[in-house]
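Each structure below appears as structure tokens.
We did not get these values from a lab; they are worked out from the coordinates using the rules stated. Remember, it's a predicted structure, so these values are computed and weren't measured experimentally. Cβ atoms are built from the backbone, for glycine too; each structure is taken alone.
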Structure I
Amino acid sequence: MDDLYRDHILDHYKDPRNYGPMDDPDVSAEGQNPLCGDQLSIDLKVHDGTIADIRFHGRGCAISQAATSMLTEMVMGRPVDEVAALGREDIVEEVGIPLSPVRLKCALLGLGTLKVALHRHLGTPLPEGWAGMDEVDWR
């Protein structure tokens, strides 16, 4: 079963979904993990409280890029408040393989960056536990 998930990760890494910058996004955010050099930007269009479009771009390891690609597919068309409530376990489950603490930070970079964008859009503070995720720089 792990081979299936590894193939899924490699597929998203080699052919990321929703990759590339967006023209005129409603909100954007950037995240960077200086420990491993992963960095990405997420752009969103929100319409009637729903994520109408999402794009990401940046560079990083296979886990960070694949997890963010998977995340974009998970959230497209979903209500903003529902997406803002997604937790770490949702990404870990989607990635589907055991992750070391270092790899967990890679996998969560996209979700954390998305949360920054959503809370910026909503005008609410980032939930506790995300605002200070060790060593990650949210902009």
Structure II
Amino acid sequence: MATNIQRVEHIYAAFGAGDIPSILDALHPAIEWEHDASDHGMPWLKLRRGRAEVGKFFETLAAFEFHRFEPLNMTAGGNQVISVIAVDITLKTSGHKIRDLELHLWTFDDQGQVTRFRHMVDTHQHWLAWKG
């Protein structure tokens, strides 16, 4: 049986391979995909519920050129995994780069599906890139 850290590693590997269906399969049908309580108008940083909406999140990432997406560390406790991710991306429309250390908080149910994802980023950097 896979550990929750192994499940997150599988999700990141699928992301790196562009295998979004594998990621969606790892999610509970009623997944809560959170970025921030506020809507800043950026399509990639908005609350989403359900696999179909999370699929739309991945579609928004086409707006970026990824230079680096590297999990640096993962820690597990109970039914959660927190990951530290080094990110270096460019928003194609503005040409602005975002370099950040993101935190991803994954919550799992007893069947090993992700029930909640919390994405913690420097929203100010994203806003500056968005406003160009």
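Data overview
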{"item": "Ranking I, II by relative contact order in percent (Cα under 8 Å, 6 or more apart), the structure that comes out highest", "result": "I"}
{"item": "Test item: P(r) over Cα pairs in 10 Å bins from 0, in percent, for residues 82-121 alone calculated as 29, 53, 17, 1, pick one of I, II", "result": "I"}
{"item": "For 2.8 (distance in nm of label points 7 Å out along Cα→Cβ at positions 42 and 98, calculated) the corresponding structure among I, II", "result": "I"}
{"item": "Among I, II, structure where FRET efficiency 1/(1 + (r/R0)^6) of positions 50 and 106 (r between Cβ atoms, R0 = 30 Å, to 0.05) as derived comes to 0.95", "result": "II"}
{"item": "Read-out semi-axes √(5λ) of the Cα gyration tensor in Å, computed value 22, 17, 14, structure in I, II", "result": "I"}
{"item": "Parent structure of the calculated result -14000, given that helix-only ellipticity at 222 nm (-39500 (n - 2.57) for each DSSP H run of 4 or more, over all residues; to 500) is the read-out and I, II the choices", "result": "I"}
{"item": "Rg/Rh (Cα atoms, Kirkwood Rh), for residues 18-65 alone - highest-scoring structure of I, II", "result": "I"}
{"item": "Answer label among I, II for the case where mean count of other Cβ atoms within 10 Å over residues 90-97, calculated from the coordinates, equals 17.0", "result": "I"}
